[in-house]
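Below: a set of structures, written as structure tokens.
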Structure P
Amino acid sequence: MKAASYPLARQQDFTSRINGKAYRLRIATPYGPPPEGGYPVLYVLDGDGYFGSFADAARLRAAAGLELPHAVVVGVGYPGEDFTGALGRRFLDLTPTEPDAAEKANHTFASGEIRYAGADDFLEILTQEVRARVAEVLPVDPARESVFGHSLGGLFVLHSLFRRPDAFSAWLALSPSIWWDDRVVLKGEAGFASALAGIARPPRLFVGVGSLEQPEGSPARMVDNAVELSARFSALSGPPGWRFASKVFEGETHTGVVWPAINPLLDFALKDA
């Protein structure tokens with residue numbers, strides 16, 4: 001039986017010069033022509049799982065409903081990896097620090113060599129190598145680029161926002177794993193908040209979480225961490241262009257929250273892009 005292919009999408013495999021690892025890009029061509037200056041772009045982390053859902057929603061809402069501008073959706077994933085192998089790879093790309101031995105013992109569900117603390121390198125891969133490859137095949141607007149991450153991907157989004165807030169125009173952190181390494185990501189929050197007024201391209205940030213992501217007694221505090229962070233962000237006064245939004249998706253679990261969140265995330269990232 002012949003393998004199915006995704007319509008009007010290009011696939012590229014490449015080996016990064018930054019960390020020597022292999023990546024797979026899936027680039028969805030919009031159904032409509034680019035606006036003057038090029039298409040907005042949405043980079044979807046964990047693209048092996050989420051690319052198709054985001055691409056379908058973005059393309060059809062733009063072409064059939066005229067609800068969004070035509071935009072390029074890029075899934076960033078891994079070639080030749082099975083599901084558990086991809087889970088192992090993402091620990092390197094999406095985490096900012098090495099966890100302790102007790103946390104590492106929880107990662108037996110992933111296969112292959114499991115490494116950590118490669119988030120800074122992965123940010124460089126996205127902004128240097130991935131961005132350039134997308135621009136080679138479609139006309140895109142570098143001033144209108146968003147990045148989405150879920151779970152550890154949401155942790156990566158927050159970590160990268162605090163380090164380089166002008167790297168993307170919109171940052172979408174869903175179910176961010178703020179608990180990682182004793183909430184180490186929050187060490188960058190104060191510096192970001194104090195620098196916000198002077199950022200040349202003020203970022204826009206969306207933080208979301210499912211209401212069922214925190215079972216009673218859970219030490220990860222998925223919902224509490226997201227809600228508390230959102231309260232602090234809501235109180236920030238930023239320059240023109242700064243925008244923050246948050247949402248608790250009622251009745252949604254950690255895995256299930258992605259699909260009900262897609263439309264609100266696309267609205268936030270693209271409607272004002």
Structure Q
Amino acid sequence: MSRKKNTPTDRKFMMAEVVKSERISPNFVRLTLAGLDGLKAWGADHWCRLFFTREGQDVLALPTRTSEIGWYLQYLATPKARRPWVRAYTVREARPDVGEVDIDFVIHGDHESMGPAAKFALEAKPGDRLGFLDQGSAFTPDHPHDWTLLVGDETALPAFAGICRALPKSAKGIAIIEIPSAEDKQNFDAPADMDIKWVVREESAQSYEKPGELALKVLAETTLPNSEVHAHTIGEAGLATGARRHLIQERGIPKRNVDFAGYWRYRRAQTS
């Protein structure tokens with residue numbers, strides 16, 4: 001899925017400051033970031049890139065180019081000793097009037113195996129700084145449809161909350177959201193006819209170690225309306241691609257109607 005459909009025309013790198021850290025559930029940490037002057041609320045699946053210093057770095061060296069290709073080429077050309085970590089995250093809540101955002105971080109595994117973003121979130125304290133690049137919205141259906149289908153794991157939860165909040169009150173749909181624990185459920189606004197199906201791994205009679213496998217099973221067993229749909233499948237790469245494949249090959253849904261994005265890969269940490 002392309003994430004360039006609805007992006008800022010005046011993209012710029014900003015330095016954000018942590019003003020609050022909260023463990024909102026067993027597997028989520030929410031950071032409130034401030035100092036984002038000129039922030040815009042894009043609604044739906046509003047996403048950003050966050051930049052963190054690597055171990056041993058005293059200065060956060062952000063790219064100076066702002067085009068989508070330019071900044072990344074500059075980033076890759078930066079020696080690793082000075083190159084920051086960069087990760088993509090969904091904005092859980094944006095408050096442009098005060099230049100603040102809330103970002104929810106999923107905490108996977110133990111401290112040794114988790115990635116740099118999760119470690120930052122766990123250890124963050126007020127005053128800590130990180131880089132912020134606004135990227136706009138990734139949920140921009142470009143075809144007529146009668147209902148919306150959302151399928152994802154815990155990493156998709158912030159995006160799905162934003163999408164459901166942005167849908168018209170008259171919208172209909174199904175959201176299949178797999179989470180590790182029942183305590184990770186979150187309340188969010190959604191149309192009355194949006195069927196939210198929480199799928200809890202620890203409550204399953206069958207053991208599912210890899211996130212997304214249980215959501216795929218539930219999707220395969222779910223009766224879907226026989227009308228035009230826009231589907232958005234995101235999360236662990238196997239879930240995102242598996243759901244898309246199922247919808248196209250087994251349900252006969254046109255490719256154009258299915259957006260997908262693999263946010264991460266199970267047991268494969270990003271090294272750049």
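Here are the numbers:
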| read-out | value |
| --- | --- |
| Origin of the value 21, where relative contact order in percent (Cα under 8 Å, 6 or more apart) was derived from one of P, Q | Q |
| Computed -10000 for helix-only ellipticity at 222 nm (-39500 (n - 2.57) for each DSSP H run of 4 or more, over all residues; to 500) - originating structure among P, Q | P |
| Cα extents along the principal axes in Å from the coordinates reads 55, 40, 33; which among P, Q | Q |
| Ranking P, Q by mean count of other Cβ atoms within 10 Å over residues 119-126, the structure that comes out highest | P |
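Laboratory data are not the source of any read-out in this text; all were calculated from the coordinates shown. Keep in mind the model is a prediction, meaning the values are calculated, not measured. Cβ atoms are built from the backbone, for glycine too; each structure is taken alone.
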